[in-house]
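Below are structures written as structure tokens.
Values in this text are rule-based calculations from the coordinates and carry no lab data. Not measured: the values here are computed from a predicted model. Cβ atoms are built from the backbone, for glycine too; each structure is taken alone.
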Structure 1
Amino acid sequence: MTPDEAYDIRIVGEVVLWQKDTFFTQTWIENNQYRTAIFKNGSQSTRGNDTLIKVANDGIYFVRNQDGISKLMFMSEYAEPVELLTLGKIVKYDFHADGILIIGEEKKDNSGIFETKRHKFKFNGRGLLTSTQSLFLFNKEGLRKIVSGDFDVTDLATNGKRVVISATIEDNDRNLSNLYDVDLNSGELRKLTNEVGDVIAVAMNEKGEVAYLGHKNGLAPWSSNKLFLLDLGKEFMCGNNCGSKVLSDLFDSVKEKIIYKGDTIIAAGQTGGAVHLYQIDDKVTQLTSGNIVVRSFDYDGNSLAYVYSTPIKPTLLKSGSWEYDPNPALRAISPEEVIENKGWIIRTKRENPTILFIHGGPHMAYGYSYFIEFQFFALNGYNVAYYNPPGSQGYGEEYAKACVGDWGGSDMEELLNFLTTVREKYGLTGKVGVTGGSYGGYMTNWLITKVDIFSAAISERGISNLLSMCGTSDIGFWFNAVEAGVEDPWSTEGIAKLMKLSPITYVRNVKTPLLLIHGENDYRCPIEQAEQFYQGLVDQVDVKLVIYNEEDHEHARRGKPINMKDRLSKKLDWFDEHLKKN
């Protein structure tokens with residue numbers, strides 16, 4: 001399989017039900033550019049890069065992203081789309097009796113001098129924060145800003161009268177959010193939640209009752225999200241975590257959501273590596289089954305449609321009795337469960353090399369999603385092994401918290417034990433490599449300072465120095481501290497703990513050939529993390545540093561297609577050289 005073949009897939013993203021029709025977005029790569037179009041019942045309706053579908057009696061509304069700006073478009077039946085308004089970015093919009101409510105960001109001007117007095121002054125994918133996400137109202141009088149400030153409006157819900165938003169007003173630096181009622185005339189806010197926590201998604205039913213997805217645990221990235229019914233004072237759990245933390249490298253951009261119709265809520269929920277749909281009324285009822293990961297869905301009060309992924313199918317759309325597969329001829333190899341709902345192998349031949357993949361987060365998870373990269377390596381003659389070690393979400397909050405203060409401890413031990421189990425169970429005799437991104441890049445770096453069992457390693461957008469990351473990452477100043485279990489990362493004790501957990505401290509132990517891959521504009525795990533480790537190794541082992549200009553932390557999932565293909569080619573060359581040659 002070539003990189004071009006690996007990325008020659010189509011991905012269904014959003015789905016919207018309207019009367020008897022099913023609308024959805026589909027994304028693919030064409031001439032090394034992303035294309036996203038709207039489809040109706042399987043037939044293409046638009047030709048631009050179009051997302052965020054909403055359907056009304058008068059036609060289809062959607063957002064067209066083009067040349068770094070977002071346009072809100074409207075298209076009536078049998079007519080060409082017309083532009084309603086333009087912003088630098090449109091995040092979400094919804095219909096209100098007074099017009100269209102929009103969460104958006106004005107076009108940024110990053111020329112000239114930038115000054116700040118905040119901890120958070122840049123953010124991965126957004127660059128320097130010269131603008132924030134605001135709430136706007138658009139109607140025949142034009143576009144009016146309703147809520148704005150030194151914070152982000154992150155979500156909105158309305159029944160056409162009441163308006164509720166989530167926003168990072170209290171702690172924008174650490175992205176903690178609360179819910180607020182909004183008076184559209186004055187812009188006045190009334191705070192609805194008082195807990196320190198995170199609001200992931202919010203919804204409202206026709207009666208104006210509010211439900212939201214999130215947690216109330218403050219700075220706790222390991223928290224399992226719950227479903228809260230604000231007006232009724234109830235909370236529910238869907239599986240082991242409401243929403244989804246199951247990773248994939250599919251190049252769409254679906255977002256967490258919940259739907260509130262009448263007295264019924266539809267939400268996704270995760271158990272291990274599976275993500276299913278749940279109905280919440282007076283109780284929680286699982287609606288879907290099997291080894292799948294639900295990625296998006298819609299519910300109109302009667303009918304349900306959803307998009308899901310499997311290990312051998314990127315996306316499938318099910319709407320009533322209709323099922324749509326945009327990739328019917330795709331070649332893929334089914335994985336086998338080594339440890340139920342926790343560890344898997346895509347097995348080729350016993351004499352083939354084996355690659356251990358390590359996920360990021362650390363509070364994300366592998367599961368039953370299609371992985372472009374897994375299939376690419378399997379179809380190029382590798383056994384692909386992957387596992388959810390302590391720290392992974394989907395197995396309860398205690399398991400997700402188990403690596404906190406102990407990065408490189410029990411998580412490393414379980415990964416190595418899993419690898420031993422895989423090799424013994426299937427009699428694998430080939431060489432072994434290891435790779436991972438973000439926290440997976442950290443663990444790759446850490447492993448090769450501790451053991452010599454790998455014949456090659458590839459660390460992507462990884463971490464080598466937890467202390468320097470506190471001063472250079474968009475979230476490092478707080479994330480690294482809570483993950484390391486320290487109160488103050490700049491205290492003597494904090495510095496000592498962070499350096500004890502940093503691979504750079506043990507760089508002289510490395511004997512494994514290492515390829516480092518990083519995006520120049522990665523603000524989450526800044527490029528200095530790769531540069532430090534590279535400089536420490538360049539005279540010691542076979543090491544190479546690959547830098548993709550203008551790419552950020554998402555370079556392996558939503559980078560420029562030409563770079564993503566080149567990345568797969570370079571990874572294959574590195575592993576072929578060190579794992580397949582004697």
Structure 2
Amino acid sequence: MRFLTPHLLHLAWLALIPLALYLFRKRARRVPVSTLLFFRSLSREHQESAWLRRLKKWLSLLLTLLVIAASVLALARPVNEAGSDSPGAVVLLIDRSASMSARDDQDRTRLDAARQALRDRLSRLPDQVVLSLVAFDTRPQVLLSRSRNRRECLRLLQEVRPMPMEARTDAALTVVKRLVGLEARSQVWHAGDSPLPGTADLAYAFIDAALKKPVNLGITAFQIRRALLSRDRFEAFVKVSAARSNPSRLTSTLEVSLAGRLAQLREIDLEPGASTSLIVPLEGVRGQLMEVQLKTPGDCFGWDDAVAAPLPETRPLVITLFSDKPDPFTELALASMTEAGRLEVLKGRAEDWPPQNRPDVFVFENWLPEKLPEDRPVIALNPARSAPPFQVRRLPEPGLPHDSIRTVTPDHPLLFRIAASRLALTQTGVLDLGGILEPLWMAGNDPILAAGELNGRRLVVSAFSPTRSEQLALLPAFPLLLGNALYWCAENSDAVSGLQTLHPGDLLNESGIVEWKEWTGSQFIDSTDQAANGLLPVHRIGFWKTSDRQGSSALASASETDLPASGQAETSTAALPAIQAGSGGSDWPRLLLWTVLALLLLESFLFHRRALF
């Protein structure tokens with residue numbers, strides 16, 4: 001046994017006070033009275049021997065000393081020494097990401113269930129165990145580090161609230177491993193809706209707080225851009241996904257409002273784990289507020305059901321076209337976007353490489369430089385030679401015609417609004433993608449259109465000729481494909497910065513007051529943030545604006561929308577014996593306090609009921 005607060009044991013000197021009063025009590029003195037009849041009657045009623053009176057006085061002193069001793073020991077908080085199977089430290093890890101706001105039939109969030117489970121397990125834990133508390137969403141936050149203050153840990157645990165952010169477990173696992181390495185026999189108690197990966201080397205217990213039968217459909221991707229081939233029109237890309245744990249096929253309604261008026265209404269049916277992509281055409285004035293809401297009967301998770309964003313204001317996209325033999329269809333497609341004010345095209349030949357000005361996107365047609373640019377995205381149309389990461393083998397003229405092509409990834413942004421079933425293309429080369437690029441179109445067994453990312457820049461490669469392809473001149477597929485490729489490649493450039501959607505957890509470069517139209521999970525409300533030092537961590541969902549800028553923030557996370565069901569975790573909590581009932585060592589202070597109360601009651605009974613004095 002040892003004491004958690006041994007510095008309070010010095011209060012035992014208080015026992016000297018009753019000892020002094022007992023040793024130096026006043027002696028009886030003689031007082032003359034008029035009669036002794038009353039005192040003689042009292043002496044007959046309380047006639048007792050001298051040794052019995054002395055025993056009563058010793059008993060009174062003993063009860064007083066026991067009350068003081070039990071009180072001091074209770075304040076010192078004695079605990080038993082932990083057994084060999086008891087943890088020396090416990091790291092409490094609680095998930096506060098967006099999915100933990102999902103509610104059950106009692107309107108209780110998953111975070112409420114996780115908190116209650118941790119509180120129950122802490123009540124059975126020995127007091128001498130060192131506690132650490134870590135909450136995580138996009139980033140981990142250490143709320144309590146290596147403390148035995150159980151009350152403070154419970155207080156901080158109660159203050160944890162769910163945040164509309166995506167959970168990133170790698171940073172949380174790094175923090176947990178560092179805390180575990182500071183104490184011997186450390187355990188990790190993780191309360192959330194899905195277990196952490198990579199915990200094989202830890203004494204890890206997962207407390208499953210997920211719903212038994214979750215129901216959820218949510219918006220997992222969102223973007224607005226100007227329509228490629230028309231003026232003063234916009235397109236909103238919305239991707240809706242269903243959780244794999246949904247009990248059955250669900251029907252949902254997508255409502256799109258522009259400037260407070262209903263603009264579009266779509267009905268969506270999705271099987272569990274399925275997703276669908278929608279292109280919503282809009283006609284309005286730049287800067288108008290668009291609101292998208294997804295309404296699903298029985299939906300238990302609301303943060304992924306709405307997006308608010310302004311119609312964007314952007315500058316023309318600047319591209320540089322280098323071509324050895326320009327294709328007329330390529331020039332025609334670019335000219336249509338240039339006339340609409342979407343594009344600014346700079347042309348060059350092989351002898352002009354490298355250019356002095358750096359555009360948003362480089363487009364190479366029938367020609368490639370010896371080394372692709374490393375700081376800008378690239379679109380290689382019908383390349384004449386190989387360049388890392390792809391290899392190309394040219395086919396003999398006039399190429400290999402194909403009556404039909406096969407779409408590999410129909411949901412890729414390059415293929416929005418493009419129906420490939422009617423396309424007949426002429427293949428001009430055989431592509432080897434090198435395992436980095438993703439094939440989008442296949443002609444026979446060969447890829448003829450691919451896209452991907454290399455060292456942070458996007459790359460699109462095609463191996464067909466628009467001029468030699470049948471029906472391609474009669475369809476809008478190629479202009480749409482080229483426009484999609486340009487905007488997809490330049491998604492992170494300044495030209496389309498107004499189209500970007502922030503995510504909670506990102507940093508906003510602003511100062512002063514930021515006004516929000518915030519989505520709470522059930523409705524839009526007005527709120528404000530004060531940006532300090534020119535940076536504002538985004539922790540809201542909705543539309544924001546400052547004196548000179550505006551934008552949007554959306555959860556748009558497939559992992560958060562895909563709510564897991566309880567019982568799917570493989571990690572069991574029964575393997576940790578120290579968290580079983582009866583292993584606690586915090587009963588000593590409580591027992592001593594009950595002893596003090598019993599002694600006080602006994603002393604009161606003896607003195608007031610039995611006249612023990």
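Where is mean projected area of the Cα convex hull in nm², for residues 280-503 alone largest, in which of 1, 2?
Comparing 1, 2, the top value of mean projected area of the Cα convex hull in nm², for residues 280-503 alone belongs to 1.
0.00 is what came out when FRET efficiency 1/(1 + (r/R0)^6) of positions 24 and 256 (r between Cβ atoms, R0 = 25 Å, to 0.05) was calculated for one structure; which of 1, 2 is it?
2
Using distance in nm of label points 7 Å out along Cα→Cβ at positions 144 and 512 as the calculated read-out, with 4.3 as its value, let me know the right label among 1, 2.
2
For mean count of other Cβ atoms within 10 Å over residues 216-223, which structure out of 1, 2 has the highest calculated value?
Top value of mean count of other Cβ atoms within 10 Å over residues 216-223, among 1, 2, belongs to structure 2.
To which of 1, 2 does the computed value 25.9 (mean projected area of the Cα convex hull in nm²) belong?
Working through the options, I get structure 1.
Figure out for me which of the structures 1, 2 the number 1.4 belongs to, where distance in nm of label points 7 Å out along Cα→Cβ at positions 336 and 472 was derived from the coordinates.
Only structure 2 yields this read-out.
A value of 0.40 was computed for FRET efficiency 1/(1 + (r/R0)^6) of positions 64 and 288 (r between Cβ atoms, R0 = 30 Å, to 0.05); which of 1, 2 is the source structure?
The read-out comes from structure 1.
Can you spot which of 1, 2 the value 10 was calculated from, given it is relative contact order in percent (Cα under 8 Å, 6 or more apart)?
1
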